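Given below, in the form of structure tokens, are the structures.
Values in this text are rule-based calculations from the coordinates and carry no lab data. Being a predicted model, the structure only gives us computed values, none of them experimental. Cβ atoms are built from the backbone, for glycine too; each structure is taken alone.
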Structure P
Amino acid sequence: MFKHLRLSPEPKKVGPDPSSISIAQLVGDASLPVTIKTINSLPENPKLRLYRTLIPIQVLAEFDINPRTWLNPEKQPQVRLTADAGTDKLKISAWYGEDPANEFFYLELADNAYNGIDLNFLVANNPLSPKFNTDVDDEGRDTLFGTVHRNVKEEERAMQAGLAPGQVRDGLRCSTLVFTHIETFLTMMAHHAITLEPMTYASAWIFERRGFAYSKGHQLMDTIHREFQPDGELHKALDGSTPFRQPEQWKTVRGRAWAIHDGILQVIDRKWDDLKMIKQVGRNARVETFPAAKY
């Protein structure tokens, strides 16, 4: 039904400005969208009651973390919530072991200018799997997921191990479950949609499968698919000139993603940027820019 859905470039406001919403209004009108900034103004305990619904119980249980207390069996904290009063975003991170830097789950949500919610960041990695240092270059600088610097040797190792660009470890394969929790949270807060910007071609494809549509960038995705077909310009550019441009890579999502990460879109005078996606709560847009794709 929503396969060919095209959305307006910017969503419309669906409620009053966040600053005008009071707790009293929220008690009186269950259909009024609640902003993250409003929730962040609450005392710590009610704030925690609301936000802890965002991490699936199954994900925490897999690493022996109590979903109610966020403690491990030794009563040590394994989850951190950052939702300071006066701010319009929240961050939740969970880690494995004693080092908080060893995060396996990270979620960041934020208010946007249209009384909606943006998904700024989502990570769900298996902390027990091998780590690939694609996040730092040879000089120890943050690669910002390969957008500023690159660690080509580690990227090649990660690709050979079956990872996609931007991944440092195997995923937990729980994105469907996580998005169910996010949508439940949005419903509780009376929001109708969530928006995001896909970091890579692979993540855009995954978000398509989770029901997202493009508010910006659908034409680019269609162009990429067309040009990766035999006789297309991207297909021709898979010439083996780098490890990320092998002839058979056009056949899979991950193969295309690595070629795009390697800058192959330059041959069609395009680049991977400024894509925006949106999902209406409870609806699957059924967008498919790579029909019958293999990951």
Structure Q
Amino acid sequence: MTPPEVQLRVNRAPVPWGDRLVNYAVLVRLNRPIGILLLLWPALWGLWIAGEGQPRWTVVLIFVLGVVLMRSAGCAINDYADRAIDGRVARTNQRPLATGLIQPKEAIGVFVVLSLLAFGLVLLLDIKTILMSFVAVTLAAVYPFMKRYTHLPQLVLGMAFGWAVPMAFMALTGNVSEVGWLLYIAAVIWALIYDTEYAMVDRDDDILIGVKSTAILFGEHDRLVIGLLQLTMLALLTMVGNKLELGGSYFLGVAGGAILFLRQQQLLRKRLPRDCFKAFLNNNAFGMTVFLGLVVDYLLGS
């Protein structure tokens, strides 16, 4: 008698390419671009500061396309790493790998193709920036597996998402200044903030299946720790503004970000999953507010 798993493989009809591409788009979260935006804002902060308000538009385009490709690649490798977990978590049990719409080898293929396309874009930049891109790929590939070994996978995510900042400085100025590294640290802390809020959505499921996160590590002190991280990030952004002698528009943007952080604290108050997710989404407005303040400040010639 033919084993059931062999019978399943024999009977599975080929997936039309149109449907397969839709499944790939869902795999890389093109239907949920919040991750692209959260990765994009620090890159734009870095580009505008390194370019003193007038970054080369070719470099901006390379970074924007690179952000889209690398975030998408990161989603593919993340779902590959979590293929045995996602089906047991309410928020993720309908992902293509969890439901069998995509096979693990396909997810690996998507990750490789998108990473190579992103690397092709980086080849248009200087050699130092090209070398730095290897760090970005390594961090993106390692991050999804960290939740099995450490309660700080969000820190690795921050290092990966924030790496666009020093790369932007290197691409535009040939080195990474003190301000560039301060902005990078701020971006890492920001990822700790929003990804902890994100992890609070899944905390109960993660505890049951043994997945680690900062939400579990911080426990009942989660709001306090997030608040301290928010204050630290605001202080770093203020330091950046002072060192660059930026004007009122930039600091108004930072102040607007502080108000948004207060809103997030309000949403986290009862720790309801839907409200924690709203707090996470609110970070897009934070990143945009800081960027708009920065752009206006340079336009006004501060």
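Comparison across structures P, Q (criterion: distance in nm of label points 7 Å out along Cα→Cβ at positions 152 and 176) gives the highest value for P. When helix-only ellipticity at 222 nm (-39500 (n - 2.57) for each DSSP H run of 4 or more, over all residues; to 500) is computed for each of P, Q, which one produces -7500? It traces back to P.
Taking mean count of other Cβ atoms within 10 Å over residues 192-199 as the criterion, the largest value within structures P, Q is that of Q.
Using distance in nm of label points 7 Å out along Cα→Cβ at positions 48 and 280, single out the structure from P, Q with the greatest value. Numbers along the way, then the final one.
On the way: P: 3.8; Q: 2.6.
Largest calculated value belongs to P.
Structures P, Q were compared on FRET efficiency 1/(1 + (r/R0)^6) of positions 40 and 56 (r between Cβ atoms, R0 = 25 Å, to 0.05), and the highest value belongs to Q.
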